[in-house]
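Input: structures, listed below.
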Structure I
Amino acid sequence: MLFRVRGPNGATVFLLGSVHLLSPESSTLPAAVDSAFARAKLVGFETSIDSLQMRAQELLMRAQYANGTTLRTALSPATVAHTDSVARNYGMSIDQLNAFKPWFVSIVLTQLVLQKMNFKAELGVDMQLHAKAKAASKPEFGLESTDVQLGLFDSLSPQDQESMLKDVVPPDSAAKQLKAIRDAWCAGDTAAINALLNSGVKSSPGMFAALITNRNRSWMPKIESLIGGKDDALVVVGAAHLVGKDGVIELLRSKGYTIEQL
């Protein structure tokens, strides 16, 4: 999932689609990524990883209901029943999750599957390259503010948040989906990544806009300024952001840039 664009003033910008958590057997980054990192004078991520880690507690605060609202009162009876049924497959019940908003419950259940599969954040592409940048004293930057990143899921409408829970599947099915994403990423299969990560979200246009397309467009000025510069750079974003007709790669191509997948 590594792409290259050469700018008019000497810069080469590498765009890398990330999987945020990986398992040990799939976490060795390809030689092409190591080469791109070595060439890059600066390394960019969706947002400042240091700042995001320092403010992680804020995400937990945003995830909790206030004013007496609960998961049971916020969801339709059918979604309550579905969530409780699926949560029990994860060894939990809706009552254990009742204080939290739907987007957070969806993330928690996914995290349980990832833990069981031995997928770890520190092995994810972002964290590996963040650590390498620190060790090499390479400057890092974020494409968006930490405030934007922390507020992403909480900005979704109640309907879109509920649809996240409607889409939650039992652990075995979730594990199959996650393995398919990992395998498609390892193969650099952009069509498969688009189908696996974006197709489901497109059924909720508001969610797809908030999580993917609006952000892709907001990142373009920064990416274009890098392409127009003189220093090589490596930009690392979630793989879903690079693929599809609304992805960063196609947005750049529509502006006349030539993009190569390495």
Structure II
Amino acid sequence: MRRLAALVFVTFGALAQPVPRGTIESRLQMATRDNDARHAILVQLFRGSGCDVTEQAFARAKPPNVICTMPGTSARRILVTAHFDRTGPGLGVGDNWASASLLPSFYDALRATNPRHTIVFIGFSEEEEGLVGARHYLRSTNLDDIDAMINIDGAGMAATRVWGTKSNRKLVRRLRELAKEMNLEVVDSSLDGSGIMDSFPFHERGVPVLSIHGLAPGNYGIPHSRHDDFHAVDVRHLDDTYRLVLRMIQELDSGS
């Protein structure tokens, strides 16, 4: 059966070792208002971790998508994604540098684990212009070998939330089980009609998706406002989301 329909979750081997919280915080502090600079920082972080980065350019002069591929023993893929661009008068820390800055830390933790899947970390550009980077990648890739996609937006603004109506039910169930094992909080928070995420076009095309975010009552007005600065993100929540998603990536990779 296609993709996750036949997937059974098992645990094998040693778990990946998360990077220290200090690393999460130091990468968060690299946020800048300039989207070209954000792109360059993300490329630098991946290359500094040893990844051979691909930059997927658009026809127009905008920062390209940043793609870091971790080869696996098979061609089956897991996508781990977040957009790095910002808009509005704020610094764009919550929306969405905090999430994008986690991508190299996932790579750091997983590079010594010899994954079965090929894991592709993507910093999408131009999300704020209508999911331009995500749609560009979607048009350029084969969807049949993607077993799952985890997209993160607004991480650290609150405890981990999942947009259940735009996610695969089996993935949501397993995420909640892992969170319980790790004594972490996961809130089902579907904000239909209130926004969009880079995962939505993939979900519409049948890719098993986890749409993870950090929007909660009390911070809905922060994205795209002057309040989206370092105070918008709690590093404890950001680190919790990082550790939970890292476990989920390995669970997906161990599926058979």
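0.8 is what came out when distance in nm of label points 7 Å out along Cα→Cβ at positions 24 and 120 was calculated for one structure; which of I, II is it?
Label of the source structure: I.
I have -9000 for helix-only ellipticity at 222 nm (-39500 (n - 2.57) for each DSSP H run of 4 or more, over all residues; to 500), calculated from one of the structures I, II. Which structure is it?
The value was obtained from structure II.
Taking 0.95 as the value of FRET efficiency 1/(1 + (r/R0)^6) of positions 176 and 216 (r between Cβ atoms, R0 = 30 Å, to 0.05) derived from one of the structures shown (I, II), identify that structure.
II
With relative contact order in percent (Cα under 8 Å, 6 or more apart) coming out at 27, pick the structure among I, II it was computed from.
II
Using Cα extents along the principal axes in Å as the calculated read-out, with 58, 35, 34 as its value, let me know the right label among I, II.
It must be structure I, since only it matches.
Here, each number is a calculation from the coordinates, and none is a lab measurement. Computed from a prediction, not measured in an experiment: that's the story for all the values here. Cβ atoms are built from the backbone, for glycine too; each structure is taken alone.
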